[in-house]
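Only the coordinates and a few stated rules stand behind these numbers; no lab work does. Since the model is a prediction, treat every value here as computed from it, not as a measurement. Cβ atoms are built from the backbone, for glycine too; each structure is taken alone.
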Structure I
Amino acid sequence: MNKPSQDRIYSSVQPRSDFVFDDRVAEVFTDMINRSVPGYATIISMIGVLADRYCTHGSCVYDLGCSLGGAAMSMAHHIHHHDYQLIAVDNSPAMIDRFQAALNSSPPPLPITLQCADLCETEIRDASVVVLNFTLQFIAPERREALMQRICQGMRPGGILILSEKIRLPDMAMNELLIDMYHQFKQVQGYSELEISQKRSALENVLIPETLESHKSRLLAAGFRTADTWFQCFNFASMIAIK
């Protein structure tokens, strides 16, 4: 397997612009996400474990905002039976193209259906597992409630939603502490102060984090019977909601 290209996008001074999932980002995304999200490998691995537990025969499994397919591939390799359909959706052509190329060179145990589409307009049907792995944060806040409702409506009773997000804390001092700790984490990963500052500015109007309580309230209001956090490191967390 080829070594992922290193993320050097913000290593030199860049014109101010919003972050986009274009070819440049897709090329270095594997390195970027692993060096930018604490605990990412653990989350990906456990998504597969959870999917194996909750994927029911004849159902659909969705990876919404799949990027290069980390969560989808984890599920494909963990789910022990093959009586299900795995659907991966992303609105970035660059991500879908690279994911498809990876599937062509190393097919998973079960074929994955790729869709380049707006996940807010994607039909969710007969689902036992739905994953939004650091995806909802990039969707406009006013669209999030309707998306959660549609996902819940398209799921089987007992199905599971896995929602991973960058979060903010309601206490301002604690929120700033975790942000500072996170920036130190990125420095340990080899990012410079310039890279950290420029990427933060690029994401400022694109990635809109919310509190865990806001996420939980929305999930319960959408129709899930229970929801709670199973993983958190600094200001990154992953939740489980069960219909």
Structure II
Amino acid sequence: MIADPLFYALAVPAILLTGISKGGFGTGIGMMAVPLMALAIPVPQAAAVMLPILCVMDLVGLWTYWGRWDQSVMSAMLPGAVLGIAVGGLTFSLLDEHLLRLMIGVLATGFVLNYWFGRRPHGAARPSRFRGWLWGALSGYTSFMSHAGGPPFNIYVLPLGLDKTALVATAVIFFAAVNYTKLVPYWFLGQLSAGNLGTSLALSPLAPVGILAGAWMLKRVNDRLFLRVCYAFLLLSGLKLMWDGASWLMR
């Protein structure tokens, strides 16, 4: 198990933030968990420690939001996500994750700025199987690399105009499927070592606390404010990813 006290000082708030995000705000800020943990341990190890904890969160989330998700989003995005995970497993040792973070950060930040300041059509966007596959594949791929699948997922789903419960429930079921699929390539790549699993087990009681806190918050936030919070979290996540990637490129 990891013994560094700094790691646990960073991991505890990171896990709680992830749970609150997954349980109540559509996954936007949860991608900060791996960057926070990576201040104390290597990025691949941080991702490996987080994956079993995310799987525990998914079980609580499924119990909380069972049957409330949007089936059309799932059918459009999940096949692409599985493809993205497969590509991630095959290219794990080839692509630098800092460059990937920069790319996704630019996409997420640009999407939010366009939503806030660009010209928008009236009403919600229409579902699209092509766009669902595209953003689903990118979400699966970035989720595999550093659990950063939130921005691509939100880029496709937020414009559809789902009500807040359906949005969070859809995110919960989508990332549950993604995370449990990721267990297979993570295992074959040797990421789920005994030390990492032991650390995950020690931190896993925090998972339901965060999820239930997020679900409690969801019931007490109105729809307009909820959407603003989702886009704000998406912007913060995008800026964080851009900062991580750009800092690495400037070294």
With helix-only ellipticity at 222 nm (-39500 (n - 2.57) for each DSSP H run of 4 or more, over all residues; to 500) derived from the coordinates and found to be -25500, which of I, II does the value describe?
II
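Taking distance in nm of label points 7 Å out along Cα→Cβ at positions 60 and 76 from the coordinates of each of I, II, which one would give 1.8?
It was calculated from structure I.
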Identify the structure, out of I, II, from whose coordinates distance in nm of label points 7 Å out along Cα→Cβ at positions 12 and 156 was calculated to give 5.3.
I
When mean count of other Cβ atoms within 10 Å over residues 100-107 is calculated, the result is 21.0; to which of the structures I, II does this value belong?
II
To which of I, II does the computed value 40 (relative contact order in percent (Cα under 8 Å, 6 or more apart)) belong?
II
